[in-house]
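Q: For reference, the structures are reproduced in the following blocks.
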Structure 1
Amino acid sequence: MVAHISHEIKNPLITIGGFAAQLGRLPSLTEKARRKLTLIYQEVQRLEKFLTDMSTFTRGAPPQKTVGDLLALSREVAELMDSSFKERGVVFHLHAQDRIPPFAFDSGQIRQVLINLFKNATEAMPEGGDLTVSAEVQADHLILKITDTGHGIAPEQLQNLFTPFVTTKDGGTGLGLTICRGLITQHQGEITIYSAADRGTTCTIRLPLAAA
């Protein structure tokens, strides 16, 4: 039902957003009209993201695991988000303790997790800062930590971070972290978040180094 509703809503949204973008480029527009068209386009994008998150949240597809390099995937996602990092003055760091062996995971799902977490970290540092990804092997698990130097999360908000539709961000869907936890859980892993106000946030992901 969610997939059907999302499909039916997305089609007219794409048309509305497309026409708004086209009209916004007309040279004869007044500045007031241009601002209104920009607002329409931004709201359409927000709704499209909400529908995408809803579809991902309800789909729950099992991971399709293949042996891969998680550090290489982290670099790839960082390169993908490089323009966002530069725009906000965020410096990306990647550290690994000794050698991280290849292991089996769903690269598409873990990519989505990293994109969500990198985006959250970047938005938490509007004045710039450091985004650090570190990896190490503990027994038969890979421990991946994503740390930012942002404004942190208030203690009363920490307990609701993984609650669907609860968000502290303007325009947020409240599904990003819920989706991340679901995808990590499907990998038989764990995800936890530690944060302190004005001292940054660390997200820790624990994944089993199971054979392919």
Structure 2
Amino acid sequence: MSEHDYEVLSTEVAFTGRVIEVHKDEVAMPGGTTSQRDVVVHPGAVAVVALGEQGVLLVDQYRHPVRRRMTELPAGLLDKAEESALLAAQRELAEEAGLAARTWHVLVDVLSSVGMTDEAVRIYLARDLSEVERDVQEHEEQEMTSAWVPLDDAVRRVLAGEIENGICCTGLLAADRAARDGFSGLRPADAPWSSGKARP
């Protein structure tokens, strides 16, 4: 059976916000029909599993859509056209955690919710860490806290439902597996990224 071509017959920008847009796409469906698909268009993001002697560095901040604080990885948007994904990850690690790293690898690439958004997130593994000055950011990040957690404990918290942020869960479980494999087979920090909207 040949694969159907899901051609976008028309698109309309239904909403434009500070970070995202919502597009209404009319898509050709199998059997000669069409259907509307609403797509949240997102610039993409990066996140960092910072792994050191004390464990993994987790941050905690308020997230308005769920109306509560969440345990997360240092992370941020790919919203600067001139900035590669790796540079964005290095910047976010410094801004949110006050850390720099000598050793960087791609840990995993994630399409966060393919039923509704094109958001792509590249999660890096950062090791050989050192402290740098952290600039206090604005809004929710003014109250951001951070803590070192042994990787085994962080994974236990994921499996217990205590850590729910999807990117954080993915990054921690991938880091645990990578550590068990002796960090062999990880991609270089500048590996091609088929879903990323920014240069690797």
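Coordinate-derived values only; no laboratory data. It should be emphasised that the depicted structure is a prediction, and the values quoted were computed from it without experimental measurement. Cβ atoms are built from the backbone, for glycine too; each structure is taken alone.
Q: 1, 2: which one has percent of Cα pairs over 31 Å apart, as calculated, at 28?
A: Source structure for this number: 1.
Q: Ranked by FRET efficiency 1/(1 + (r/R0)^6) of positions 21 and 53 (r between Cβ atoms, R0 = 25 Å, to 0.05), which of 1, 2 sits at the highest value?
A: For this comparison of FRET efficiency 1/(1 + (r/R0)^6) of positions 21 and 53 (r between Cβ atoms, R0 = 25 Å, to 0.05), the top structure is 1.
Q: Sticking with this one: Once relative contact order in percent (Cα under 8 Å, 6 or more apart) is calculated for every structure in 1, 2, which label goes with the largest value?
A: Once relative contact order in percent (Cα under 8 Å, 6 or more apart) is worked out for each structure, 2 has the highest.
Q: Taking distance in nm of label points 7 Å out along Cα→Cβ at positions 61 and 157 from the coordinates of each of 1, 2, which one would give 1.6?
A: 2
Q: To continue, here is another question. Can you rank 1, 2 by distance in nm of label points 7 Å out along Cα→Cβ at positions 101 and 149 and just name the one with the largest value?
A: 1
Q: To test your reading of the models, identify which of 1, 2 gives -6000 for helix-only ellipticity at 222 nm (-39500 (n - 2.57) for each DSSP H run of 4 or more, over all residues; to 500) when calculated.
A: Considering all the candidates, the number was obtained from 2.
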